[in-house]
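So, here come the structures, one by one.
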Structure I
């Protein structure tokens, strides 16, 4: 029997990168997985891949910057799969560059996705996580929030991204204190450099700086972060992993 058999997981931002890898990993651990993102064609391909490997998954097109869609994503997961045990708040975008030259629209986009979207999903999911924490099979549920090493260390060129990720960490810790005695575990993962498409949305001059900074090191893979997430959500009921900071071995900052 797999560790997450008879449980249901929801992964946001599942159309690529960490979200995609996490959905596959949680399905392999036995969870039925709802995958949410805007790019429904990629979600459908992911669902087919999970099904071909013997797992169960459903694709739900959703833009979590819209509160109604975030709430619908959670409700649809519960309606289609019957419960909710694990939520991985992964959807996000990283738009860097000096604050003076940055288009304010980039800041707004990051706030909308990385912070407000994460909050919308968490708010909608919490009543279900609280309910199902007491209804087996594991008698514990998990809310995993994906932050960044940027939530630990501020640096020039990522001021607003730093602010948002510090905010995610503060939210996760305060919420953890509110619900942990009811067996809802709230966790934070702070990855360093990961080889995904996350940085590809930056302006060309910023992308060149990112490549110069990390191009020579062996980056983490999305599967490495999925492995950390799987570790968190498969712990016994009495074990809560509150925070994981994970960097490539060669990354200094």
Structure II
């Protein structure tokens, strides 16, 4: 969690990111910011200078422009220049914040299909989690990024939105955290960018369209926002459903009630 100066920085930079550009511009900004993040994470010295409050802000901005100015567009450069003038709690927060902005811009580039990006990220994550061999291969840092990306090529090539494909690619190339964990983080950041909450619902059976609509309406009313609903069918639950939104867990499954009854009897 970002604290202090870094928390203030992301608030200001989020305003700088804005929402008014074309979808193509938003896609370009997202891709460029991801590229900047990779460089900053690999170059600790550069990261430290750009976040060193003892260095004159104009000097930091000039350094950012000299390194990235010829490689990124005006919109991305304005964000980087602004970031270079701000105070940061720790140097590692700079790429962290820029990565968040990259995800937001990428999801917004999908326009009205923004929520679909979340659905596709969730589906890719479930496939990875359900395949131990694939999960292990994607975690193997001795493999090149290209090699690991090729492992999921069949899942996403031409089958997902361009925004989803970029986010999966970035999750695979990220050197910290498992691919599954990064995809979940991107999913949540994307939903936040759309002012939506994410609900993962485990059910014993497929829900009908009317049941899904009623559940969505109830959750949206309870949480005061639109909800991205991701359904997982798990026959082991016997009946009912378990809902997780953020830190909230609503367990209305038969197995959950049986477990609770067992704990009460044992106490």
Structure III
């Protein structure tokens, strides 16, 4: 079965050994250097796992064209101080690493990745968003079942997600779970920016996902998981002593209209391809 046929059938694709171990290690070391240089003073931006109660602010909106740091929900004590080092407290870095950081720019724009997304149907791909996700030991938060197209909606096609495992991802440390063929159920909601620079969900289908259909996408370091934008997926909390670092890219096609009410807008940093 071709990659495209398998992807269209299940809504996801697992490609083992897509990234060399040495490159995984390089990206992790480089990211730790970014964290080391980051001054968290005065920044309390948290990535909440409950999308229905996401707190949005200028820091969040501005992250669309910057390299911004977001903490775990349980990173701070009652006095607003970090419970442990910043290196063990950050949930993710986003959302323009692929454009603004030379190391991630080079990794994100390889011929290997470009050929893959062309094979999967993007004729004029644009890189919209990137995130480095830590899934910290013991406090790595749950990410509820969601569709990527809820947050990065296009009018004619669906966003393509690339999830690179920089460490082994297992049930123990918070691997991805997905509902096979769940992308055929349609879009449930959109996360939109209002005229007052707040956000809200536009709901099309409020039925609950049947989580009994979930399958674990356990993968080895260096694997790539490709996700259809409509595929329902989640990750459970990481209560283990092991991190689960991953790097993600989201892409759309240049020919697909990108609405102005999507939360992610880049007025000063136009979207680029390969």
Report summary line: Cα extents along the principal axes in Å gets 51, 39, 37 when computed on, of labels I, II, III, structure I
Query - Structure (I, II, III) behind the derived value -13500 of helix-only ellipticity at 222 nm (-39500 (n - 2.57) for each DSSP H run of 4 or more, over all residues; to 500) - result: I
Query raised in the report: Ranked by mean count of other Cβ atoms within 10 Å over residues 96-103, which of I, II, III sits at the highest value?
Result: II
**Report entry** Per distance in nm of label points 7 Å out along Cα→Cβ at positions 8 and 144, the highest-valued of structures I, II, III
**Finding:** II
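Each reported figure results from applying straightforward, stated rules to the coordinates on display, with no laboratory input. Predicted model, so just to flag it, every value in this text is computed and none were measured. Cβ atoms are built from the backbone, for glycine too; each structure is taken alone.
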